[in-house]
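These are the structures, in structure tokens.
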Structure 1
Amino acid sequence: MASFSYKIIDKNGKEKKGTMEAATEEKVVAVLRSEGYIPISVTPQNILTKDINITIGHPVKPREFSIFCRQFVSILSAGVSLINALDMLREQTENKALSQAIKNVQTSVEKGETLAGAMRLEGKIFPTLLIQMVEAGEISGNLEIAFDRMATHFEKDAKIKAQVKKAMIYPMIVGIVALGVIFLMMVVVIPNFMLMFDGMDIAMPKLTQRVLNISEFVQEWWYLIIGLILLFIAGLQLFKRTETGRMLFGKLGLSMPLFGKLTVKSVSTRFARTLSTLLAAGIPMIDAIGITSRTMDNMVVRKALLDAKEDVAKGISLSVPLKRSGIFPPMVWHMTKIGEETGNIESMLDKVADYYDEEVEVTTQSLMAVMEPVIIVVLALVVGVLIMAIMQPMMSMYDGMGSISSI
């Protein structure tokens, strides 16, 4: 199918632009007219005018889902029909992938599909958790409550992800800048500075000579070094996609110094809040654990929850496999056990999630406070060594000149 750009007049008399894939221009016009729009122009897209949509990770972020859910609640509460609600949401959603998915959902609902069923057809966009909650809301007749809970869930999930990302990105950016500065000193600063010693009969100190050797190597083989770094990163990314790689990086993520505790706490809050949300919607425990496991990015945690699902299916309490996994802090499985014994597990899990929300925030701030001086000290040591390598021959030269003048 070819891609076409179009301009239309919508039902409110406003001019809008968009794109559509179809066999011919006539097909695009027919579809637009069937939806109640007045086509102004339809033109084929070429390689220069075709929309380029590059996305990293999931095309829709948790905060965008949160806004979508909040708007859905507001519109449904106003008494708007489901079809009109979807139409309104599609028009005001800025994310193109989500807007197109809502349009497809609207079309499926118009054909008689349930909202959850229509969203399941767009499974690449809508997460399983949201689809299951919508299905539970439709069955119980509490669709607005389901969307309201999901809005809260996505808001808190987005907050946790932002905090973890902030803690991870800061040292990475500083490290990249530091490597850039060191590379610049090795390639430009040190060679230019050392030119002044070329005509002098000065024996270079060992440290200076080693730095010069490294500098010459970097100047001569810089393209090879960059190529090897890029090759290493590409190989690492490919390895991360394998089962072994996902498990290895999952273990590293949970056990890394400084960052390990942050990962464990963020995993705990996501597990507790997701499971609580699903159980409160009436989804059976076994299914809820399975869905929760699929929301986990860390493969070690995901496997532990899948093992817990099998144990619960055999009649074992959830707190037992959680404790046996050795991943979750004692508070998680203790509170889970209390909830199972009192029959109030959703409330207990909510309290666990709230507690670890605060813990993630505190740990992030503590981590940032620790990382700043560590990075500064490391940079100071590296730059100090380079400066010392530059200063040593100058000091030797001055000492030599002082000895001559004294004679």
Structure 2
Amino acid sequence: MKKTFFEIDERIQKAADLAMEKVADKFKELEEISEYNQQKVLSAFIKNQVSETMFTGTTGYGYGDRGREVLDSVFADIVGAEDALVRHNFTCGTHTLAVALFGVLRMGDTMLCVTGTPYDTIHSVIGINGKGDGSLADFGVKYKQVDLKNQKPDIPAIIDALDESITMVYIQRSRGYDMRPSLSCEEIKEIVDAVKAHSDAIVMVDNCYGEFVQEFEPIEMGADLIAGSLIKNAGGGIAKTGGYIAGRADLVEKCSYRLTTPGIGKEVGATLDQNRDLFLGIFSAPRVVTEALKAMVFAAALLEQFGFETTPSSEDKRCDIVQTVKLNTADNLVAFCQGLQKGTPIDSFVLPEPWDMPGYDDPVIMSSGAFTSGSTIELSADGPLRPPYAAWMQGGISFYSAKMSIMLAVNELIKKGLI
């Protein structure tokens, strides 16, 4: 006789069954994308003759680390780039983006962000908030932006902004703490084509949360440089830390000089027995991203039945792994995150509370019970305590585990009489 492991309100169980029926066709579509991306990854591994000897780490300077060099080549082939810089010593996505920005931009250059105000943690890197701490602004790099129009890139306004001072056009693919839709690769191509037709500016894409969600990556759409985190999509839930930069070889080389030192660049960097995790994580990423996408599609289909607004909806095209749920009140947001925490494999007993998280302008509540601290390819939900009191959910390395966690989050709302 089967056991009942979790006590779930009957209304939620019925809604979950209806949600699974509704998303069947969407799941099939996601599986087709996953198969294509897995073949792409497998092909890159075979082409570059990955072998077990490459998993051995180096120490000290790390000269001649064959695993490190081949890992760069594998990742470059996967994303359609000339070269890549894949390293465990990128501490987070923001650090990786900062290395790319400082690697390419110089005093007197102007960076034009064409997707509105970027994500909170990059503000200090650019110098939008505060000066004197080593931001791009402190080093004489200027910043401009083009706001979105009807939550979409404003192509005419972007073209108008492309004067001779613009050195880099910066695109944030995912939404950050915003309700706007994330950008598809097709929309990124529209921006790239418009920029290339009117300017020689470098096009850089913050690719966080977007890897392996579609069949293509921004480099294949004409972008010059992309950067992202390995504890998000690209690390497949296995990489313990790290990030990547990929794109034009000359730009990647400049970024490598910022990561290490001019004249040395990619030639040094001990891998400290991290190669195996990075290879395996990247290999696993297409499958894991699909699990996460299924979890988010299910979450949208479930929560819509309880009257909550979701972005994207359960029927919308997916361009990243992030699911936004407008919970409308601070109590709802806190209860939802606390309920989700109860369904995590790690620290399920912890009660999340809002706190002043470094790099953010408002108190943030975060639910995350992950095998890798801070991993957002593993199921998590967080949001700032400000209207519309939305939860930004992402991840789920196992769909069925994530499904139960999401049901427990809704269950908490019912238990507290909030819905």
message: Between 1, 2, which one scores greatest on distance in nm of label points 7 Å out along Cα→Cβ at positions 105 and 217?
response: 1
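With mean count of other Cβ atoms within 10 Å over residues 265-272 as the yardstick, tell me which of 1, 2 scores highest.
Details: 1: 25.1; 2: 17.9.
Largest value of mean count of other Cβ atoms within 10 Å over residues 265-272: 1.
Work out Rg/Rh (Cα atoms, Kirkwood Rh) for each of structures 1, 2, then name the structure with the largest result.
Values: 1: 1.13; 2: 0.97.
For this comparison of Rg/Rh (Cα atoms, Kirkwood Rh), the top structure is 1.
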query: Which of 1, 2 yields 20.5 for mean count of other Cβ atoms within 10 Å over residues 89-96, as computed?
result: 2
- prompt: Looking at structures 1, 2, which one was relative contact order in percent (Cα under 8 Å, 6 or more apart) calculated from, given that it came out as 18?
  reply: 2
query: Taking mean count of other Cβ atoms within 10 Å over residues 121-128 from the coordinates of each of 1, 2, which one would give 20.0?
result: 2
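Kindly point out which one of 1, 2 the value -12000 was derived from, the read-out being helix-only ellipticity at 222 nm (-39500 (n - 2.57) for each DSSP H run of 4 or more, over all residues; to 500).
2
Suppose you compute semi-axes √(5λ) of the Cα gyration tensor in Å, for residues 33-136 alone for every structure in 1, 2: which one lands on 33, 19, 12?
Working: 1: 24, 19, 13; 2: 33, 19, 12.
Label of the originating structure: 2.
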query: Can you say which of 1, 2 returns 1.9 when distance in nm of label points 7 Å out along Cα→Cβ at positions 297 and 353 is computed?
result: 1
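Each value in this text was obtained by applying a stated rule to the coordinates, not by laboratory testing. Given the structure is predicted, the values throughout are model-derived calculations rather than measurements. Cβ atoms are built from the backbone, for glycine too; each structure is taken alone.
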